[in-house]
Structure I
Amino acid sequence: MHYIDVVIDNKSNNTDSFFTYAAPDEVGVGARITVPFARRKKPVDAYCVRINPAPSYDASKIKEIASYIPERSLTPEMIGTAVWMRRRYGVKYIDAIKMFTVGGKKEPAPKAHKITGQDPGYELSEEQQKAAEKICASVRAKKFGSFLIKGVTNSGKTEVYMRTAEEVLEMGRSVIVLLPEIALAEQVKRRFSERFGDSMVATLHSRLTTSAKLGEWLRIRRGEARIVVGARTSVFAPLEDIGAIIIDEEHETTYKSDHNPKYETVDIAYKRASAHNAVLVMGSATPSVASYSRADSGVYELLRMDHRIGTSTMPVIETVDMKAEIRAGNTGVISRRLAEETDKALKRGEQVILFLNRRGFSTQILCPDCGYRMTCPDCGISLTYHKAFNAAVCHYCGRKFELPERCPDCGNRFIRYTGAGTEKVEETVRELWPDAKVSRFDLDTASKTDDAGSVIEDFQKGKTDILVGTQILAKGLDFRNVGLVGIINADVSLNIPDYRSSERTFQLITQVAGRAGRAGGESRVLIQTYEPDSDVIREAASGDYESFYQSELLHRNIMNYPPFSDIIAVGFTSEDADEAMRYAESFRKRLDGLKDRPQDAEILKVKLDERRTDGRYRAGFIIKAPHGSRGGFISEYMECRDRMIAAKSDVFIDIDINPY
């Protein structure tokens, strides 16, 4: 018998600490147990976080655990990563620990595995061979290494990932492969299953049923499946001996969690890979500015793949000035040039992708008389008209609202619907090309994994002529017969109030353009823009990543944005606006007056958001924390939270590191 410190599986902030119990010697760090707690009639779940050889409590008052559940336990590395997450992101212990766990009580019956694995792959190009050799040398040495593959679209990055996985499996170790979207993860999972066998590959993502997720989790935990392919939460897969963590399309914003606990997938992957002496491999045609700067400074080893594989060729890219289209009398969403090239592509039997990063039918609902704009009362952003729902929808929180018959402010009966989304583009395309088979691929049509899979499969098999979609299309999907890509309103993401707007625009244009020309022959990309002279548009059209990166890095250095700082958003929420402001101003003043506060840290003014429909207000501010200083600010945040808990305040405090 020995003593252990545990974290209780409880959402309350009051229990966000360690509790000491007596346990059999077999119960070690990571053990899932049940313990008597407070006045609960039944034992509660808990996790052992450390052995406590000399508890400060009277031993006679220390209770014994009630039970030990070895099949649902974690490892010391997983617990260590969870404790590290608390320090890095200011999250609760249990919130971090539960990222490694799943719910469910009954394991489902094992399913038959149909794919035995027989795909040998193909002969690597010189660039692929060099990249694979570098990575695999690190795998064989069981030495931690972090690699950033900057490879143009269709340069064969996936095959390099598979050769890495092959080497890892030969060493008797395990692999995590991360993709930015569930639909893409399912496509890549099939490729890994064809190579290594279905029984070797598992997946973890939010759209699995509780029972299915438990079944996959147990297969992984028991070592039956040694390759885990999935979206960002798969970085927490319960593997014991990780040899490689691979992050494809590492630049994608979906790798940042915007739900509690708020974390960066790349951070978690780096921490876990280093703990296992594994390799971390990240790949993208358009690496994030933060990642590329790490490669510049030697944190990551940069591997370049500048040429496409096989007969695949880069498309011809040109811009279309939409202001000139308007002057010529064309006010539609499809330019004359795009319509002309679409006709040609369809006649040649090629497929067409039309990209617009806006869902819905109309992007704004306005009153032309008084200027009223319909916004979400919770989020403050413009609502989008969705014709399919006949409703106004908030694209942030998902709420739907009835359409107004009159302007709520002035009573005007003539409400305008302006801007275009993918629904409107789809409708226009069906009118212009009535004989073409048209599909739409966005969050509305791809809400279910099966639906998303069928849309992709139909397009890959040539059953669809024209595919209209949003940014999901930019996330690594492999289409072989695309002769034309039209990017409609390429300026959309340039106008987002976010310091990453230029980066996002460059990435989206480059990634979507990369869907063309994969089968060889001449292909074309048309970028419709109202700002043809924009540096970002021109750099994306010419594929000049280096020029974009250097100018963007200079801008961020001047403005003290990441990667030169960490941005920390702190918020206080209350039913009383004055109370929320009082707490926010008080905490801001405390941070501003810290003796050891870095001189070049910036603490911006407190801002109060409008009252939400739940009756609460949020007051918050932004900190620009120089590198090396974020830990101090997070510690201050956690101390403030503890003081508020002790005072039984009804004000809620939250934090987000480098939010999107």
Structure II
Amino acid sequence: MSIVSSIQQRVLESLSLLFDQTFTEKDFQVSETKPEFEGDYTIVLFSLVKSLKQSPDAIGNRLGEKLIADHPQLFTGFNIIKGFLNLSIADEFWTSLLEENYANADFGTAASTGKKVMVEYSSPNTNKPLHLGHLRNNFLGWSVAEIYKASGFEVIKSCIVNDRGIHICKSMIAWQKYGNGATPQSTGTKGDHLVGEYYVRFEDDLKAESQVLINKIKLGDLTDFAGADLSKLDKLLVALTKLDEVKDADKITKLHGEIRELARNCTPVMCAAKDMLLDWEQGKPEVIDLWKQMNGWVYEGFDVTYKRIGSDFDKTYYESNTYLLGKDIVQQGLAKGVFYKKEDGSTWIDLTAEGLDEKIVQRKDGTSVYITQDIGLALQKYEQYKIDESIYVIGNEQNYHMKVLQLICQKLGMPNADKIKHLSYGMVELTTGKMKSREGTVVDADDIVEEMVATAQHHTEELGKVKDFNEAELKDLYDILGLGAMKFYLLRVDPKKTMIFNPEESIDFHGFTGPFVQYTHARIRSILRKEGITGSGISDPFSKEEELLKLEKNVLITLEQYPAAIRQACVEQDPSVIANYVFNVAKTFNSFYTEHSVSNAETPGKKALRLRLAVMTANTLKSGMKLLGIRVPERM
């Protein structure tokens, strides 16, 4: 039980005995005492005034006296300042906590809950490499999975690969047109990068053809566009005519967008991609063979990136295997009255009563839409693993889609529908602005990783403290620092917030960064090595009778909060809780170490205590950073 929980329990007991009323934890707040006041933890009394009809000071005096009288082993004193009851915790509580847990590598983790959780993340398309946005997604998903494990859950990490659809066909069409048989081996290019290059080339062709089409339609000339979707050209012509009549600037901008989209869909190159998708769905051998070949290149490239960034999965689903899922469920939903058919034969659900819209779940030709296969996959996940909770790590642009998915699953009465959870996160941008796949302006994950490692090398060499490292040790250190800086920076922010990634700022050894925490861990390990302590065990005893100094106690107070931080991060599905916590641990220890020596402590007992304090701090930093997917160096 945490110290806060212990205080809450004893305050509830004392209040009930003093005032003959029933109270709950919601009737008062417990927080750390502010540094400028004497005490360790504070009870906020104002919420009790109305029900007890007494002043805060009167309540505080009676409660403080009762707590000390009944629990002298925990509370040693109190004071009241303007309605706040400040309690001093007995040193023995903190020293016992230290002695029992300083060598415990599992400190903070919870016992098994007996429940299973699936965390789905990454979800890449196989027409381009992973990019900076995927990094935030992977880091969030992996970290949340590890936090759930530390909270006692059995976790299945999963990934759904979007390996079919028009976007895949775009890369295939461009490769056929420009590739000349190029392969990753023949070009010396990583497979996912190679395929991504052809996706950009397709988009270049599409943009050029769209503009030529618009210009020719204006002139009434449709030569060289025999392959275009002629059924949509009339709409495009009408839109162009309207453009000359509209005067409102906003409407003109909107029309331009509609025209561009219509033109894109009319071009021969887009028609070729659509024809290829139909060929794929019909199983045309040469199309399937090319699809398998190019996807294979991408998977090999993904595997390299995943290994580099420390991301892994227990189960991988492929859209090419799941896109037909859900069709039977649609028929069942029709029978139950959950879905309905329109006159054209398409199947829909009406969610207007829930504040949403009508949503199509099956086209008139009987083919699935994305939501259909997502429904089917949600059921498949449950049937395969009997999961108690299903977490989807997906960007906030899919908030509406995820609301619809859960509502449909609930209306269908699917098991575990209430436990579908969307970990919605904001987009990540660079200081130079947004990234766009079509224009090829996306920052590849591989490139940003190498940039971070190079930046870590530059900063470390500037400090000049690695002269005794060999080449292999230096390479590993730069990887630890570079990847750690990036992961910490991307995870230290509330996932719901859109953020700007600044590589240079993330590597600062003195700020709210991964390297600051990593340096603190290495600093502590250096202290311990000098004392001959390579493991966690310390035989020299320390006296529990010796009074704890304020900064020693501050470190212990912070360390004691680790289990609560893990629980909070799990409940909120927010790794930034852990990032903030480990930073606070590092900062608190550094404040202590600035004022008090470990090796030259005032007495042998103090030295033994501070060595244990150092070991527990290092273990907690290592454990917390591991939950973020970050390694900590033994020396720097």
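Taken together, the values in this text are just the output of simple stated rules run on the coordinates, not laboratory data. Everything quoted here is computed from the prediction, not taken from an experiment.
Matching task: 33, 14, 7 is the computed value of semi-axes √(5λ) of the Cα gyration tensor in Å, for residues 548-595 alone. Pick the structure from I, II.
The correct label is I.
Could you tell me which structure in I, II was used to calculate Cα Rg over 2.2 N^0.38 Å, for residues 108-363 alone as 1.15?
Comparing all candidates, it corresponds to I.
From which structure (I, II) was helix-only ellipticity at 222 nm (-39500 (n - 2.57) for each DSSP H run of 4 or more, over all residues; to 500) calculated, if the value obtained is -9500?
Answer by label: I.
Supply the structure label, taken from I, II, corresponding to relative contact order in percent (Cα under 8 Å, 6 or more apart) with the calculated value 16.
II
When mean projected area of the Cα convex hull in nm², for residues 60-163 alone is calculated, the result is 11.9; to which of the structures I, II does this value belong?
Going label by label, the one that fits is II.
Taking semi-axes √(5λ) of the Cα gyration tensor in Å from the coordinates of each of I, II, which one would give 42, 34, 24?
I
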